[in-house]
Structure I
Amino acid sequence: MDFELSDEQRMLQESAQRFVQKSYTFEHRRNLASQGGGFSRETWRTLAEMGWLGIAVPEEMGGLGFSPVESAIVAERIGRALVLEPYVMCGVLPASIVMRCGREGQRETILGEIVSGEAVYAVAHSEREARGQVHYVTATANRTADGAWRLDGYKTFVVGAPVADRLLVVARTGGAASDRDGIGLFLVDPKQSGVTLKTCALLDGTPSADLLLEGVMVAQSDVVGEAGRAFEGLQAAVDESIVALCAELVGDMEDAIELASEYLKTRKQFGVAIGSFQALQHRMADMAIDAMQARATLHRALLALSEDSEKRSVEISGCKAQTTRSAKFVTQQGIQLHGGYGITNEYKVGHHYRRHLVLDALFGNMDYHLNRYARQIQHEALAAAA
C-alpha cells in the first residue's frame, strides 16, 4: 500500500486544515455547544459546498468520485478540530448506504440531497440489544393490504436525528432478530404521525435521539432498494463509516499530543518548564507510540475495505479496537499532563477524551470489536494447526 499522499489528496488535506483553522476554532465549537443544538446548518452547507458530503460518491451521482481514503483524510481533520456536525454519521454513512442499496433513479435523487446539503439524513440502525451487530434488528416492517409498509419498534443512538430532515430506518421485513436476510431500509419523515424522538446531546455535545416507531406508514416508493435485501450493503456502509471514525480518532490523538506538548513547554514548576522533566517526556513518547500504532491500523483498515465482506469486517473490527484503546490512553494522558485541569470545559484536551467515549460507543464498543477480532485470529490459528 502506498502511504504517500497524491497531489489531489494533499490539496484536500490542506483545504480541510485551512477550513478548521479559520472557521472552526475551539471557541466557535464551545459557543455552538453551549447553545444546546450542537449543529449549524450554515456549517453543514459549507461542508457540502466543499464537496465533503460526497467525497466517495461517484461523479455521475453528484460527488467528487474519490474513495474512502479521501473521506478518512477529511475525517482526521474533523477529529482534530472536534467538529460537532456529524460528518460521518449524517454524511458518509447515509451516502454509502444509498449508493449500495438504492434503486436506479432513487439513488440519484437521495444522493443529490445528501451531497448538496439540501437535506440532512440520519440513519436509525442501532438497537438496545444489538451491541454492534449490524444484522440484529427487532424493529418490524409489515406489508399492508394497500402495498404500503407499517413500521414499529425502538431505535437508539440515532446521531443527528434532532436536526434531520429525513430518517433512514433499518427494519425487519421477516425472519428472526439475528437473521441476515429480511432487513430493509425505509425513508421516514421525522415529523410524520407515529414518530417520536427522545432527543439528547451526547457527552461531546453531538445531537442525538432515541426513536420510537408506532404504526408509522411508509409508501412503497420510500423503500430504499429491495425490501429485505439490505444487509450486505448496510454492512459495507457501516464498515466504511467505522474506518472514517477511526480516522477521526487518529486526529483526536494527534491534536491531544500537540496540546500536551505545548502545555509542557509553557507550564513551569521549580522555575523551569515541566517539559524538561524526564518522566513527562517518557509519557509523551508513550503517547506518540500509541498514536503511531493507531495510524498503522487505520492504513490496514483502509486496505481491508477492498477485500471480501467477512474478512473486511473482521479486519476493521481490529482497527476500531486498537484505535479506541490508543485514543483512551492518549487522551487520558493528555488530561493528566495538564494537571487535571484538562478535564474542564476550558481545555480542549478534555473534549477529545469525551469525543473518544462517544466514538467508542458507535457501531459497537472496543470490547465487542476486540472479541470479534480475537475469535477470528483463534479460528485462523486452529485452522492452520489442523
Structure II
Amino acid sequence: MSSQDNHKLCMIPGPVEFHEDVLTSMSTPATSHVSPSFIPVFGESIELLRKLFLTEKGQPFIVSGSGTLGWDMVSSNLVEPDEDALVLNTGYFGDSFAECLKVYGANVVEVKAEIGEATTLQEVSDALSTKSFKVITITHVDTSTGVLADVKGISEVVKKQSPNTLIIVDGVCSVGCEEIRFDEWGIDVALTASQKAIGVPPGLSILVASERAIQVFKNRKAPIPSYYASWAHWLPIMNAYESRKGMYFATPPVQLIYALNTSLKQITSIPLETRFEQHKKASNFIKNTVESLGLKFVPKHREAAANGMTAVYYPDGIQPADLLQKVASYNVVIAGGLHRAIATKYFRIGHMGISVTEPERKHLDNVIQALTSSLKELGYSGK
C-alpha cells in the first residue's frame, strides 16, 4: 500500500478509495482499443457487469462519460417527444434527471418528497393513476440527501398498476453497495458510474438495459435526438466486444476499462449478498457512532437511509468550512452538503468499496476518529 500512503483518505460519497490493483491496472502502456490484448478485457467486463447487476440477459453498456450520461441515454433512446415521464424526486439528482428528460421533450411529472423523506408506495400509486407513463425514474440513493428508495416495493407497484411503464433506476450511488436485483425486481434500466461503489476512477458511464427496454428503443418512431448517447451507435459496439471482436464508434478509455475489469473481478469473487451485508454493517457502525455524538441525520428514518453514505446535520455553532478543514487536518476528506435548500447545513461521509470490504485498512475508524476529534477541538461537547 506504499504507493497510497501519503494521500488524504477520500471518504466522500464518490470518488471512493481505489484498490492498488485497480490503479495498477491503469498503468498499462499505450494500447489500441482494437488490440487483441484489450478486446477480451472489454468483452469480459461486459459479462461481469451482468453478475454485478444480477441479470442474465440485460444488455450492459460501458461508455466514456460520467453517470450523468446515463440520464441522456435513457432520455434520448427510450422517451419520445411529448411522452410522459414520472420522476420520483428525493433530492438534487431527482431534480437533475427531471431536467434532462425535459431537455429531450418529455412531459415530466414529479413526485417530490420532503427533504430527508423517501417516496411512499401510496404516492407512487396515486401518481400512476393519473395517466399512462412511458417511464418512471427512481433515484435509488440520492447522493445529496443519503435517502434510500424502496426500489423493490416501487417496482411491484408499477408492475401491478402500470405494467407497460419502463422502470428506470439511477443507481450511481447504489450499485455495488446496495441490494439491487435487476431481473428479480423487473428493472428495465439501471445506470451507474465507475467512481463510487464499483471502485474505479471517474470516467465510465455504466448502464444495463432489459430486453424490453432494448425492444422499446428499436421500435421508437421519432429519430434519436442525440449522436453520442444513441444506442444505435453503442449497441453494435457492445455486441462486438462481447463477441471478442473489435469495432469503432468512439474511442473507449482503454486504461479505465482495464481498471474496471480488475475491480469487477474483485467484487464478483464473493457472493453479492455478503457485500450487501458488509455495507449494512459499516453503515450501522458509522450511523450509530454519529448518533452517539448527538448529531442528527438528513434522512428522517434509518430505514430510508443509504448504506453507502451518511448525511449529517452540523451541530449548532459549528461552521461548515471549519469542520471540513479540521477533519482534513487529520488527512481525511469528507464532503459538504449538495442539496440546494440545505447545502450549508450538513455534511456527508462516504463508506463504500474497499473502505468497507477491507476493514483492515481502518478507513472507517479513521474517519470516525477524525470527525470526533475535530468536533471536540471546535468546542462541540456532544449530547
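Every number here is computed from the coordinates shown, using simple stated rules; none is lab data. Just so it is clear, the structure is predicted and the values come from calculations on it, not from any experiment. Cβ atoms are built from the backbone, for glycine too; each structure is taken alone.
So here's what we get for this one:
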| item | result |
| --- | --- |
| Structure from which 4.5 was derived, distance in nm of label points 7 Å out along Cα→Cβ at positions 78 and 270, options I, II | I |
| Which entry (I, II) yields the derived value 16.6 for mean count of other Cβ atoms within 10 Å over residues 38-45 | I |
| Which of I, II leads on Cα Rg over 2.2 N^0.38 Å, for residues 222-317 alone, largest value | II |
| Winner on mean count of other Cβ atoms within 10 Å over residues 230-237 once structures I, II are ranked, highest first | I |
| When relative contact order in percent (Cα under 8 Å, 6 or more apart) is computed for each of I, II, the largest belongs to | II |
| Source structure (of I, II) for helix-only ellipticity at 222 nm (-39500 (n - 2.57) for each DSSP H run of 4 or more, over all residues; to 500), computed value -17000 | I |
| Structure with the greatest value (metric mean count of other Cβ atoms within 10 Å over residues 246-253, set I, II) | I |
| Winner on distance in nm of label points 7 Å out along Cα→Cβ at positions 310 and 334 once structures I, II are ranked, highest first | I |
